[in-house]
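Values quoted throughout were computed directly from the atomic coordinates according to the rules given, and no laboratory measurement underlies them. Predicted model only: the values in this text are computed from it and were never measured. Cβ atoms are built from the backbone, for glycine too; each structure is taken alone.
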Structure I
Amino acid sequence: MLLSTNIIYVWLITLSRYKSLNYDIILNINDYKKANEFIYKKHKNAFLLRRAILKLIISQYTDIPALKINILYTKNSKPYINSTLHFNTSYTDQHLTIGLSSNNIGIDIEKSAGLSISNDLIELFMSKNEIATYTNLKEHKQKDYLYAIWSAKEAVMKLLGTGFLMDPKDITVDLHNKKANIKNTKNSIYLYKKQGVYIATNIHTEKIIVLDSFLHIRN
């Protein structure tokens, strides 16, 4: 499989379906070293499963055997590989989402209705324009707007590789025009949403392809 320019591939994985993967032909010593950073065994095991799936999928776009793929990290802990392929991940206890592109990318699974967001938190992560939009919405639409803004900002911060080292208020999300603007910069970031996943990228994307299994991937 080859990456096509201006196309983003989004993989939606249900983790419970792939717990029988043979890690011996997928994971290497660097993966296990990373897993050992986790204190609790359940977190370590969850990481290993996600890492195995990620490497299998990357191998399909790079023709590099999964075992030989080394996931590296920037100083702000954004994962990458030495390749023209860009990727980003987001996960919950049950699901893993992987975005792949020939351009830089950030993704985040949309927050669920169970997430509690206090007024204090709103003031910490929303810009003045977003708070104004939020205030003018009808009450039954406010919560969905909060979840959307939160997830979109996480995708943007993951694109930029800053995480929460960046002040979320410096990002203003325009859901209507599908863009985000960064304070004191002129360039806009494009935002897309597919099947509950927010995607941030530096370029206009012609197409987003969503795949919901990887049963055909070689293991």
Structure II
Amino acid sequence: MTYLDLVNQVLIRLRDDKVGAFTDDVYVETIKTLVNDAKFFVENSWEWNINRHVDKFIANKNAVTLPNSNLTGYRLYNVRDTNGRRLRLIPKGYALDKVKASPSENPWGYYHAGRNQTEQAVGIFPPPVNNPVFEAEAYYPSPPLVAEGDVLYIPALPVIMYATAFAVRERGETGGTSSQEWTAFAQQALKDAISKDTLWNPDEFTWQEV
């Protein structure tokens, strides 16, 4: 669903006229902002499969900055080698204590090396040789919607419902449904969407003895 479609869906629920294009109208600008607020809230309520990414990076003996880690909401949850083997997350202090560890062709661990104001870095342990390629499995939301044709990739209904609830709270009424009721509708829509999204990765919710 496009940004324009989302705004119109909110306007319909507010009993307002739809718009054919974005203008400088203050009211429409407010709805546009609330749609992005709702998008931000929904995207950070769950690690949606559509927003899970695999980014390749080249490692060396020093900590390396992860690609796309400057994006808002970035969360790293796995590092794998090119054979698909998952590396073990280890404490940073352990790696630093082993600073003289011999380089290896088969690193088995990684650690969070720190984060500045914009980017996140990791270190590979033991230090790799020949600058191999690794894969960072991470979650990060799409950028805010800007143009009319920008597409929302996460489920649209929770975003529409939350944006409507935010708008009703700002305006005070819709001629029938209260802000609290719209929020309850939005919460149920979000729960339903999350439940459906979990079907894409059932292994994450299967527990077994080890």
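Side notes on the structure shown:
- Of the structures I, II, the one that 18.0, 55 was derived from, the read-out being Rg and Dmax of the Cα atoms in Å: I
- Given 2.1 for distance in nm of label points 7 Å out along Cα→Cβ at positions 125 and 141, calculated: source structure among I, II: I
- Distance in nm of label points 7 Å out along Cα→Cβ at positions 101 and 133 - highest-scoring structure of I, II: II
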